[in-house]
Structure P
């Protein structure tokens with residue numbers, strides 16, 4: 001959550017609320033009266049007032065604020081907050097403890113956690129809604145790799161998902177260093193790595209994130225990267241198995257999609273998470 005929270009009195013003029021939203025570059029003000037939360041006024045409320053007929057400058061905050069205030073406690077889990085925002089189609093959620101306003105959480109604040117929550121809700125176990133796709137559009141497979149892909153053979157759609165597992169070997173790390181030119185001793189020199197914060201050699205972060213690309217290659221159709229945002233959560237040891245998870249969460253336009261992406265280590269800890277935007281093209285006819 002964010003703190004402190006920007007607040008305003010219900011008796012304040014609407015023009016004051018509009019000016020503060022602009023000048024302080026914020027999207028909402030929680031309305032407080034006698035120490036209690038009585039409502040919230042947002043940019044959308046200001047737009048609605050501006051579009052209305054009559055002398056809108058004479059209105060007070062109490063005339064236009066949303067009085068049905070949904071809140072959450074500071075000890076609530078993040079999934080509860082996400083569900084409350086989604087269910088009620090709102091973007092701001094004041095955090096209240098023992099009747100006092102202590103913070104505010106928004107959809108933007110929670111966006112970094114959405115990929116993790118999608119997996120926590122078991123999205124990748126939803127085999128009843130999607131057909132298991134067993135024909136990978138890849139040149140070859142390795143018996144040490146495993147994957148599961150759920151979707152249709154004609155391309156991807158919202159709800160399709162895939163996971164791909166592979167062990168990052170010492171040979172992989174050394175080959176990646178040669179291919180990329182990233183010869184950081186942390187990844188290649190055991191004696192040097194012992195003196196670092198990690199205390200041992202670890203795999204390149206970019207090598208580990210490449211497992212996401214491997215997973216995407218096993219969705220139906222020809223998947224082409226447009227962008228990838230990543231947040232690195234922890235190191236991956238050499239000779240450790242990692243699993244990439246990708247779920248199509250939004251159709252942006254025509255054959256462009258946004259996906260929640262993540263990589264787990266062998267103990268199920270998330271080491272990388274983020275979002276990707278891809279194009280899904282049909283497989284070319286090579287006959």
Structure Q
């Protein structure tokens with residue numbers, strides 16, 4: 001699982017920007033109605049079944065608003081939760097707690113939704129070696145946390161950004177095809193112009209292209225929107241020369257069938273771009 005401690009400066013900056021967005025004009029409602037220095041406790045109550053993620057981001061929200069607020073984590077990221085579970089409590093000045101309520105819940109609900117969605121895909125391919133991967137289809141500014149949530153749900157992170165890996169996609173190939181280059185030539189050029197520490201992946205549209213890419217030395221061959229029969233044929237032709245990734249049109253209805261073809265990776269954009277937020281609320285007690 002990705003460790004957020006390795007990214008703490010980035011996480012703190014992200015949370016600060018989220019708070020700046022919500023508190024740009026202050027909390028006029030609490031300022032008008034809540035007397036200063038009233039002390040209370042708020043509980044984060046789970047209302048649905050799923051996988052918890054984002055508790056550290058929620059803690060940071062309150063720590064940045066008021067370091068004197070006491071945030072108690074009762075359930076850690078990765079815990080399976082059910083209706084009625086209390087994930088955390090925060091104690092202190094009620095006006096300050098209210099200032100952080102929506103931002104903390106936004107992180108917790110959204111990231112728990114991604115972790116929960118990911119866990120469903122991981123469970124669906126249980127028994128097969130295929131790994132479930134995320135994509136770069138993330139909300140601008142939230143990639144770090146969304147990919148973290150994928151890892152909490154049992155998924156594996158694909159490249160974080162464009163600098164992590166050479167990934168030759170359809171538009172790259174279209175440009176180079178017009179210059180008369182074959183799949184093999186494209187792969188070889190990428191390998192010749194890229195440090196050896198960087199992996200080379202190429203998108204292919206049929207088993208013949210996939211076999212050509214593997215033979216040319218691609219580290220990873222993506223099978224883009226291929227049928228199940230095409231995937232099986234590509235896996236057989238590649239014969240462990242490269243990692244094989246299935247991509248495109250993946251859903252919970254067909255992901256197990258895709259895993260059965262023998263692919264190594266299955267990348268799923270829906271993990272991040274279509275996850276439903278987990279229902280969690282914050283309630284004050286006195």
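We did not get these values from a lab; they are worked out from the coordinates using the rules stated. Here the structure is a predicted model, which is why all the values come from computation and not from measurement. Cβ atoms are built from the backbone, for glycine too; each structure is taken alone.
Given 13.0 as the derived value for mean count of other Cβ atoms within 10 Å over residues 35-42, which of the supplied structures P, Q does it correspond to? Clearly, the read-out refers to Q.
If semi-axes √(5λ) of the Cα gyration tensor in Å, for residues 155-234 alone computes to 30, 13, 11, which of P, Q did it come from? For semi-axes √(5λ) of the Cα gyration tensor in Å, for residues 155-234 alone, the value 30, 13, 11 is produced by structure P. Computing relative contact order in percent (Cα under 8 Å, 6 or more apart) across structures P, Q gives 14 for structure P. Using FRET efficiency 1/(1 + (r/R0)^6) of positions 83 and 219 (r between Cβ atoms, R0 = 35 Å, to 0.05) as the calculated read-out, with 0.20 as its value, let me know the right label among P, Q. Only one of P, Q returns 0.20 for FRET efficiency 1/(1 + (r/R0)^6) of positions 83 and 219 (r between Cβ atoms, R0 = 35 Å, to 0.05), namely Q.
17.0 is what came out when mean count of other Cβ atoms within 10 Å over residues 99-106 was calculated for one structure; which of P, Q is it? Of the options listed, only P reproduces it. Out of P, Q, choose the structure whose coordinates give volume of the Cα convex hull per residue in Å³ equal to 137 when calculated. It must be structure Q, since only it matches.
With helix-only ellipticity at 222 nm (-39500 (n - 2.57) for each DSSP H run of 4 or more, over all residues; to 500) coming out at -7000, pick the structure among P, Q it was computed from. List each step's numbers first, then the result.
On the way: P: -7000; Q: -12500.
Attributed to the structure labelled P.
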